[in-house]
1. One of I, II was used to compute helix-only ellipticity at 222 nm (-39500 (n - 2.57) for each DSSP H run of 4 or more, over all residues; to 500), and the answer was -12000. Which one was it?
2. For which of I, II does distance in nm of label points 7 Å out along Cα→Cβ at positions 142 and 262, calculated from the coordinates, equal 3.2?
3. Taking relative contact order in percent (Cα under 8 Å, 6 or more apart) from the coordinates of each of I, II, which one would give 19?
4. Out of I, II, which one gives 60, 42, 31 for Cα extents along the principal axes in Å as computed from the coordinates?
5. One of I, II was used to compute distance in nm of label points 7 Å out along Cα→Cβ at positions 62 and 254, and the result was 4.6. Which label is that?
6. Upon calculation of distance in nm of label points 7 Å out along Cα→Cβ at positions 102 and 230 from the atomic coordinates, which of the structures I, II produces 1.7?
7. When distance in nm of label points 7 Å out along Cα→Cβ at positions 14 and 190 is calculated for each of the structures I, II, which structure yields the highest value?
8. The value 1.17 for Cα Rg over 2.2 N^0.38 Å, for residues 86-149 alone was derived from one model only; which of I, II is it?
Structure I
Amino acid sequence: MNQSLFQQFAALVTQNFGIQLPPEKKALLESRLFKLKNDNMGRPELASDEAFLKYIREDKTSKGLAMLAEAITTHHTFFMREADHFSFYEKEVLPYLEKSIRDGDMRTWCAASSTGEEAYTLAMMLEDHFGSMPGWETTLLATDLSKDVLEIGKNGVYSAESVKTLPALWQNSYFHRTFDGKYQVVDRLRHKVLFRRFNLMTPVFPFKRPFHVIFCRNVMIYFDNTTRDNLVRKFAEFLEPGGYLFIGHSEVIDRHKSDFDYVMPSIYRKKGAFT
């Protein structure tokens, strides 16, 4: 791939997904597109990188952009990733929300859910805390750009290796063994997580009510400053006053340019309080 072609792909990726592809990512893009072509042998729109770029630009269905999104996004996650977040969520956030939410409607958004481990970790904690309390609605929203990883999340099937680090009580209560030795999230918990495809670059978010908690971790590291600041403003718009935003440990928010107060590294709280 020549530099001009790479720059055209990079511009498309940034424009549509907010993700920056600096020159040193050229080899990564080449390898991802090579795999995409191998996985879809015989499709004329994937005969070459030039043909794929032309297809994306002329395609009115956005299927080409969806294929590009699947190719360039990275999905690395696991249960209890960045465990200090979940400890704070369990010990500080959930008790606070229990006392503060008056209608029992606990609204949580896992905004980069990948294959579902983060969303199900939150769902298990919500079930532990609110499961025995009548009148609480704790179904959470899990979104991602990639349709493929969302399907994995919906199925909720994970290797024994990935589940073994979880507490035994969770393994026994929230999973069952499949015929091939894997673990599947039990139906009652899977029904508590709504997996939906969503692009964080969507100009107007469609949510009817603000959330109490948003997890969006290890995503904004791929954005430039302007894109990140715009997304943080949208998160603030769709969080209740006093609501919490969790981001990745390598990410920061400029508190002077946002409506968030700093709580601890990578945890922020929207200014104000529940009323």
Structure II
Amino acid sequence: MTEKTILITGCSTGIGYDAAHALRALGWRVFASCRKEADCARLRDEGFDSPRIDYEDEASIEAGLAEVLEATGGRLDALFNNGAYAIAGPVEDIPTAAMRAIFQANFIGWHDLTRRVIPVMRAQGAGRIVQCSSVLGLVAMKWRGAYVATKFALEGMSDAMRMELQGTGIHVSIIDPGPIDTPFRANAIKQFEKWVDWENSARVEEYRATLLDQLYKGSSKGPQWPASAVTKVLVRALEARRPKPRYYVTTPTYLMGTLRRILSARTLDWVTSKG
């Protein structure tokens, strides 16, 4: 096989969808997975291989990867872990069950799929694993603690894997996007309504004053970048002879990456609390 193969998760919309189309145009055979079978069917109609992989469903991870490897004769050149959600609200208002669920979707499932892929790449002597993290994997912001926790965990795990896999031909890179124009907020609203009992919170007045507007109306404090901005960096991470450990996307990520190095924790808290 001369055609390079990549498995991308979270391809129903946004970053994954854009990346799937762009990489196919560059000659990759793209396995564009989605959480829901209806979205997989839509992508198959667009000409993609689209196995169903839901990070919260271990059986789908196993079956989805098996489908990919059967189609490629057991080879996989790259994995782009993508697709995550947020649960808005103060950490004290996030039920423990909600925290378990978001860690399964944003971290444990990623670990599961990745550790299944590593033996495949080790056997072939090469591979690229690219993790879609976030600027919130670099710095924390209030009201986003559950999501922040998963991304901090992902950053740490990915850094450890990168060191552990030195000399195997497998390269691990992290992409840290800032504000990207995707349905992310709409998905966060669904999770908020499912899990957060804000009307019985000790911070109910803060919800009424600011939090609900931020969640339902969005923030106008800066621009959003298109999903293609992430795809451009993904292509660099896949094609570079020596890919970087970490790639920043959007001006806010570069800014926060710099500020976390030069500011004290208290000063950084003050900056990020301004939104």
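1. I
2. That value comes from structure I.
3. Computing relative contact order in percent (Cα under 8 Å, 6 or more apart) on every structure in I, II gives 19 only for II.
4. It traces back to II.
5. Working through the options, I get structure II.
6. Value 1.7 for distance in nm of label points 7 Å out along Cα→Cβ at positions 102 and 230 corresponds to II out of I, II.
7. Structure I gives the largest value of distance in nm of label points 7 Å out along Cα→Cβ at positions 14 and 190 among I, II.
8. The correct label is I.
No lab work stands behind these numbers, since they all come straight from the coordinates. Predicted model only: the values in this text are computed from it and were never measured. Cβ atoms are built from the backbone, for glycine too; each structure is taken alone.
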